[in-house]
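Pasting the structures here.
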Structure P
């Protein structure tokens, strides 16, 4: 029997069974295409040998661990590029495990513990991630252009001894770094470098540290409960019970609970709980059904240990619809007891508190949640308002209203609510929710977002910190914390916060992907910024923020051709966009250098300094005194850079009105040095937008001057 030492790579498709159930032939064809076009060229380039494919996986042998790691990283990066624009239900994501170990050779095949460990490692890797063993790490460290995160010693199935495990970090900023606890292999270096007494002390400290580490929290995903009522109009009720269970379980600091965005992607689809557990990185799955008939409800709930297949909880409830909160409480209690979680006194108080005593208000609230989830934001706000009118003490309805209002405000959905109205509503509703329930995390997260935009940094940090403390499994709270930390200049912490949000909600919302992209960009993790923003672009191709940030990320990564393409798409989406636009919109950076880094990257990408790429000559620029004489008490008439006729009225008291056939903006104006500044509550977050005025070469019948700022380009002549 021949044995040899080999670097073994095993790759496996995430959720292959689920994908095959939906489209068996298509899934197989995509796997074969990835094998032929992604894996095989890179295996050959790194001197590997494809041993065999195994259904939805493949086994590869390399002579060098460094080659194996480089091949794995190139494969995952290529897959990331290849999958841009591919629908989630058609996308094949691979997990990869790499081990250096002894293998048994039989003909062209290899097997043995060295192969088994690689296989076990891929099962615990993240989707599109790479996990390697300690033996592989010892050879690859500082030789592959990547970083590593030490995950400790793991007990792998059917492997007698624990295995040191490392996650490969792809981003350029992590290259050469090792994040996490000192690796055991480092003890050899310590022996050579320090005296035995120091080593003994270090080992003693490590043992104490390991003993003090808290146990890993159980992780749970609550799948959307099936509606068995035979009436699609009752779908919202089943979804509401799912939401309530997620919300209640997420209040417990002893649990990790996956957010609703991610679990609701499985709604209405055939599922295999083991696949879901792997996709979402959880051990436990809750599934169930709801049947509502008249004033009766029948609820079935199960808690499944996906590692064993055991049903830890299997309960049925047949109750009056008015007992819905009692049923939810019992389901939560059974889950908590089965998982051995001990709620704190404060958590017990929160769980014991029903959201409302008014079932009609609760019904409107659930309908509002369904409307919000499907993008009917105006309808959602109307339904929340009905709920809080019926029960003014309904804290969760106030908080949901605030969440939707701040979303409308941040993404500038003026067709739902004007920006200033949405902002005021978010502040008021979040404040009402906190007055009614000071232990709720969501209102604090909303206030944190509003406060950081208002440059109230310490208040924002306190609010975001409180949100995370009250909702340790609340992905929205961690995303809000990341946003606040980014604008406060604490970029490493911002990345850690958004990574926690991603762990809790692998399917981040578009606005949260923007938060993640900006955090990665300012932390220097350009590859992850690009990957995140490309996914956001696929979800919301008309959102200008995404194109502008993606252009900046490409520029920082040195990918200038792609940067210019993204900048061009930004201008096509909103022709008025410019570097100056983002100077105003991002004016709440605490550190001016952070703002300049973003703006400089946008310039490098080809975004113009002013709208419509206007460039004036210094010799034609008016002074502040000249602007004052030309402006106040007069009317300017002309056309915008888009060719629309326009009129700007400037009263002597500074009040203004700017009119075109498609918009009216009222506000105030003032002169700051040699620039004219306008400020309107409903334009660019209500911030001043300042710009120069230039004298044009006068041709009869042509505008005499040009005024440009972050919002407009206006060629005009003064009229009486």
Structure Q
């Protein structure tokens, strides 16, 4: 039996005429059709019948027949003032209105002003609030904060990020509407803001050039000085910097030219026979290089080739395995005067090479780490130096001395916490140098010292896998310690495997635990987890949580999953849906998770698999997608994440291609649709209408406690990174 479709009524015919008029841009016909639609709505309202629901869309269609975009936006503002608009239409129109370049520019300009006001307000409120318990410190902290604010104002860039965004929107408005009356005040703003943008680019280039010049990177300084002149031609500061860099580059090139000139004196002229004998001994196999080198040194112990003889001695010691004595000789050479020694630069290059002089690099890194930890205990966050504000060095320290004094007061507390403090970044450098030394000389005379230090470092940060490897590689490992470390390393490996979200990689990690640490407790646990997960894995794992179904009853209802209302009434006496909800497990099967007999939602669910015919499953998926995307349009917090595997499965369901679905770990989607309350808590976070947050702040290191209002700064837009 076929269902007859009713013929179009007057509203349908009027809507069709209005759509035709809008498509061809005929405003008169559109106005006429809109009047008829208004009349139809009036009649329906008078007879207490349901409205057509097309009036808002009809007005929007009529508005599209205007010639200018600005006119359409003004008409849209009038339409949005109505209270009978469909929520989806209202959301679409509001999104369109939010793209007005002039409004966006003005909004960004206001945000820039609000940020400056917030900085000024916070600079005053924070030091006053921190002095609640120590009122005698209020003038000192207030003065310090105001000085720091003045430094920020002095060193800030000529144009803020928000003003740069506003500049782009203003330029877009002028390109779209060159004849609009608003151009009379937009053009001066564009010119002024663009000039400040050029100054910002110039200042950034000059900062890089000055730092490069300070570190003797002359070519880099020259490039950025040229760049500054391209932004602001004939800038005096940039011109002076470029001239200085060019002069120093000419001087460097002169040094290079002079350094390649060969000397006319041949140091081997005085001992030709001994030099030839040593050269042959070094080049040909079977020769006694040590004897030839000794003869060369005996002829003239303080001659011009004495350094070469000492260098050859070091090489021969290294070949004999006496690396400690070899580096002592090379370090002795490196400390000599480069004006009189012809091997000093070669030795210095070897000593400074961390790939070759691994023990020296480790010793220097460990010494630097000790010094860094001492500075951290003494100075706290200032151990790495003072913040770079773009001021001369003495001024930088003057502004930070008050804060530094406060942190000095926390030295006893940091000293107490030192045994439990995290490793500083300098410790990672020392650890890298220690590993490099062990790789190069695993049985060298200093290997035990490097290994002992590295073991303590890895144990302190809980890296039992690396600790086990070090102990096993030691000459005489303690078997009991090895057994204990194997258990700890296996547990660490298992913990990492459990956190892995990808099913295929997780099973691979479980297998590796059994192969690398056989017989350990973690290996047995990994095998058990692998079997359980392999038995429970499904083709797909797309979950609709109970919170999502409660907020979207149309999906749980007869048009969707067809769940009984009792499953969502929070009454465990008549069966209840588990928080895990319903899972699409692939093919034409869904898994419904119920609360167990104990009624505890925290306990594992009781799962039941249900078969769904292909057409019904396609309707469920379409309803889920339509509902989720509509919710995201109405509420930006209810966003839908990106998942290509989920979308691929949904498309296969719509095409009816689920019969042949097979388990492929790389195609499993584990996406979860969650409700907004489930994501953000029972009470969703809403920003206060007041632009302030009440902040309670204390510090054990400085023994201070206070409360103060902090003015919130506007959030950056998602595209802000494009304007930095």
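Some notes on this structure:
- Mean count of other Cβ atoms within 10 Å over residues 439-446 - structure with the largest value, from P, Q: P
- Structure responsible for 17.0, with mean count of other Cβ atoms within 10 Å over residues 239-246 calculated and labels P, Q on offer: Q
- Structure with the greatest value (metric distance in nm of label points 7 Å out along Cα→Cβ at positions 231 and 495, set P, Q): P
- Entry that produces -14500 once helix-only ellipticity at 222 nm (-39500 (n - 2.57) for each DSSP H run of 4 or more, over all residues; to 500) is calculated, selected from P, Q: P
- Structures P, Q, by mean projected area of the Cα convex hull in nm²: label with the highest value: Q
- For relative contact order in percent (Cα under 8 Å, 6 or more apart) computed as 7, the structure of P, Q it came from: P
- Structures P, Q were compared on Kirkwood radius over Cα pairs in Å, for residues 23-294 alone, and the highest value belongs to Q.
- Identity of the structure behind -0.60, -1.08, -1.22 (criterion: log10 I(q)/I(0) by the Debye sum over Cα atoms at q = 0.07, 0.11, 0.15 Å⁻¹, for residues 175-502 alone, calculated), options P, Q: Q
Any read-out appearing in this document is the output of simple, stated calculations on the displayed coordinates, not a laboratory observation. Computed from a prediction, not measured in an experiment: that's the story for all the values here. Cβ atoms are built from the backbone, for glycine too; each structure is taken alone.
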